[in-house]
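Take a look at the structures listed below.
Just so you know, all these numbers are worked out from the coordinates, no wet-lab data involved. Quick caveat: nothing in here was measured; it's all calculated off a predicted structure. Cβ atoms are built from the backbone, for glycine too; each structure is taken alone.
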Structure I
Amino acid sequence: MADLTVFVDDHALEATWTGDAPKTQAALECVLPVGGDAVRWGDELYIDVALDVPPESAREVVPEGALAYWPAGDKLCLFWGPTPASETDEPRAATPVSVVARLEDVSALTELEGEARLRLESRTEG
């Protein structure tokens, strides 16, 4: 069962916590819901979210559908394909990010053009 609902414009997508960054996840859970007008960087969207956590299991290459926190820039990022930093067609952050959750299906994002509104909320909210 999904833990989170991720809204990208009119699309409601389901995501689950990965367990890869428990301190980052806990800090994010405390500030949910979060959202805003996202900036697009290749097949990545990101919004401002300030969490007081250090990098945790941080890496640059992430799985498709990853929701990750970028501590260096205080951003919550959603990856679904290549970015300008990618060396092949893998999703790649500019610098290491802490992956906290993953979308179950990113197919709706392939049609996205330009920037979008991004919102993340717990499935218990509503």
Structure II
Amino acid sequence: MSTSDMATVLAWHEALNGRDWETLVDLSSDDVDIAAADHASQGIAALREWARSLTVTLSPGRIFAHDGVVVVEEHIAGSSPGDEAEAASAFRVVDDQVTSMFRHGTVEDALAATGLRESDLVDGG
């Protein structure tokens, strides 16, 4: 596990939630993949479009990491009271840049998809 990988992903969340598009782009590779069960896109323009369309905040919880793969359990909060959910994202980090981010419904799904395990927990959130 690289502390740098985890720091990159946490900074990425901070930039996303703060709507700091310049920092978000700086923390992402030019050909970054953004995917979820219902869509996938690639590149900085797609990242900007996806990020600008979000109307929720993604607060990191538990973090699992190994060999450039970082899974983050996320608390998702919308603008309305009670508009909350739990999910997870799996990141690939190379040279301090996010090269991919895949959304998963649960942290268990993200761990299974990446091959990470509970023993890869590095931050309890």
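Summary of values
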quantity: FRET efficiency 1/(1 + (r/R0)^6) of positions 7 and 95 (r between Cβ atoms, R0 = 30 Å, to 0.05) - structure with the largest value, from I, II; calculated: II
quantity: Ranking I, II by relative contact order in percent (Cα under 8 Å, 6 or more apart), the structure that comes out highest; calculated: I
quantity: Computed -2500 for helix-only ellipticity at 222 nm (-39500 (n - 2.57) for each DSSP H run of 4 or more, over all residues; to 500) - originating structure among I, II; calculated: I
